[in-house]
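Several structures are given next for inspection.
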Structure 1
Amino acid sequence: MKLTASPEVAAALRSTLSVCNEQANRISVLAHRNGARSRKTLQAAAYSELKNSGLSAQPALHVIRKVADSYTTLSANIRAGHLGRPGAARRVKAESTPIRFRSEAAQPFDDRCLSWQLDVGTVSIWTVAGRMKHIPFACSPDNLAMLREHRKGESDLVLRDGEFYLAATCEVAEPAMFEPEAWIGVDLGIVNIATTSTGYQAAGRSLNRHRKRMRELRTKLHSKNTKSAKRALKRLSRKESRRAKDINHVVSKRIVTEAERTAAGIGLEDLSGVRQRVRLRKPQRVTLHSWAFAQLGSYIEYKARRAGVPLVYVDPAYTSQECSSCHYRDRRNRPSQARFICRSCGVVARADHNASRNIAHRASVAWNAGRQSSAPVPA
């Protein structure tokens, strides 16, 4: 929800974020030095000082919880190996330095610090300068209906590009999954963003061209290093990611809508760790690391869950080399990026479409295998 804040309200909200994150940094140093990272321990050690710094009771508790939760997330990422193996530079840096919070980082508020007036479209929020009332907010009709019916829990105050937003938590019940009559395989790629086994193809040519133009423009502006260049860089900030996000929303919505309409399940490739496994030259690495496959996959997943569409992740190994008709596998089956020719049965197809059919087949096998019993049939 975008807040329409007057200059006085904006200054109070900015000061609130600054004070909360300043105190969060101080608690983070304390937690890192003493090793006390649980909510209970941090509250006993820092609550009184937070109250003396000008924070009310609930905002002080939220600052403590934010610090504790950030260290919990860090520990989980280390255990999962997301920061590298023991001794890796990135992991050593994360373990040896306290977590830092930006002065404008988001701050959570509960219903005691933030109240919604949905009928008139305003909010009332606590700040270090007192409670600010009747702050208008704007959103789409769908978001307003969801806010009215499903809002529950905390809301985060976010400052982005000079504008204030409220990210409200909504708990929406998931519908029961239906039994799929067929499966739609989705092959994710760079040249073509997504190709389905039913024939839909989302070309990535325009997005790749846009990314290339933006990289060249950023390089040129960085080399100039003038005030006008810095203003242009700030104006272009996140423009590329916003465009990619919009395209991914459109593509994921179309795929899930087709699956819901045809009572089909969706098969997706499990591409976790693909950037670490692939070895490419530098120009190709730039393209690979700007590939937003994880975002598109997450969009498809949450939209499918909201629609009750079954979704299965499958192993993507050799889907581009295996024939979807006779399942003969050979690296020579793919003579080029766009073409597939089976050396066994002679099938000629688009490479992405052939891979998506393999993904659909594997998803069907995995779905049925999960429901079959391994117990012997009684005599």
Structure 2
Amino acid sequence: MDSDALFHRYRELQQYVGWTDEDARRVTAFADTLEPYLPALIDDFYHEIERHPRAIRVLTGGAAQIERLKVTLGGWLRELLRGPYDKEYVARRWRAGGRHVEIGLDQVYTNVALSRLRRGLVRALEERGPAGLHDSSALRRSLNMLLDLDLAIIEDAYQTEYLARQQRSERLATIGQVAAGVAHEIRNPLNVVKTSVYYLLNAKQATPAKIAEHLQRIEKQVTVADGVIAALSNFAKMPIPDLRLMDLERCLRETLENNPVAETIRVNFEVPACVPRVLADSGQLAIVFGNLVRNAREAMPNGGELTLRAHREAGTVAIAITDTGAGIAPEHLHRIMEPLYSTKARGLGLGLALARAILDKNKGSLHVESELGKGSTFTVRLLSAPESNL
């Protein structure tokens, strides 16, 4: 936060607590009187810190560091009592909060430390404060407001810096997670490409048919790798869909052709030719259905049944993709569409998040039902074409 914005925020806080120029004059007028008490306050401050392992652990420089910090605290207290409470004053207070994050000091210790300093300053006021009860009470109120304002700006800085560091850490963790997922997703097609290239380079008497087969394998796996990159790119910035009336049956059949299942998986295709056309982006829907079919296939490594079913449903078409696989545990069910959340040992965790994002933009929806040991059903709902356009 820049200094102008900081100072504007501080002025707002001053108005909130009712701080006035008279409060400033009241505190600064008594600064000289409190000066003799400061060394004892500072010694007490660090003596108490030494008694608390979680506070003293951040002071790694030993006695020499503590002596330097005593000088710094003395300057902080004198500035507190003398002002001026201007832009530079606020900026220095703000930096103190950020510094606490840097050294790893829990903010709770800042709060209680300031409370200890407050107690010492109030005691000094009681001993050397104005003679009149009214003047003494007014000075105490002004000093408490000033300390509360300092604590507020330090806490604000602490929270801002802490959140910024946490977000940076989360971004790095996310990058690592995405990188691992991308590496896995791309390594498989690259291995296939590498095998085919090795064959083409070393086969002594490769037939034209065999050469064509390996070239097709290479082309297919390059397309798969490109699909992973496209999925990431599309997830980062989903293109605006080109909504057109499309043939749903054809799209689903092409999905099965492009994502073949093992011979141990029986496919039931219950999508009648008369199913209504839907209003959607065919290219984007191919990504959605491809993800759902692959997920169903991976859920049945030992075989099972894959069913694609579609029917009209109140102005929409519902497309259900059902597998008889392992199912999804209840604790995972509500999170499986979150970005980068995956129940697979290896996986990017973007497939379902991307599918839902695509369907949102295509004015559709995605719903899941699952039971452990029995399988899962993912239901896509899309706007159907008006009756006159069927």
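Every read-out reported here was derived from the displayed coordinates using simple, explicitly stated rules and does not represent laboratory data. Predicted, not measured: the structure shown is a model, and the values here were computed from it.
Data table
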quantity: Origin of the derived value 15.2, 46 (Rg and Dmax of the Cα atoms in Å, for residues 31-142 alone; candidates 1, 2); calculated: 2
quantity: Among 1, 2, structure where helix-only ellipticity at 222 nm (-39500 (n - 2.57) for each DSSP H run of 4 or more, over all residues; to 500) as derived comes to -16000; calculated: 1
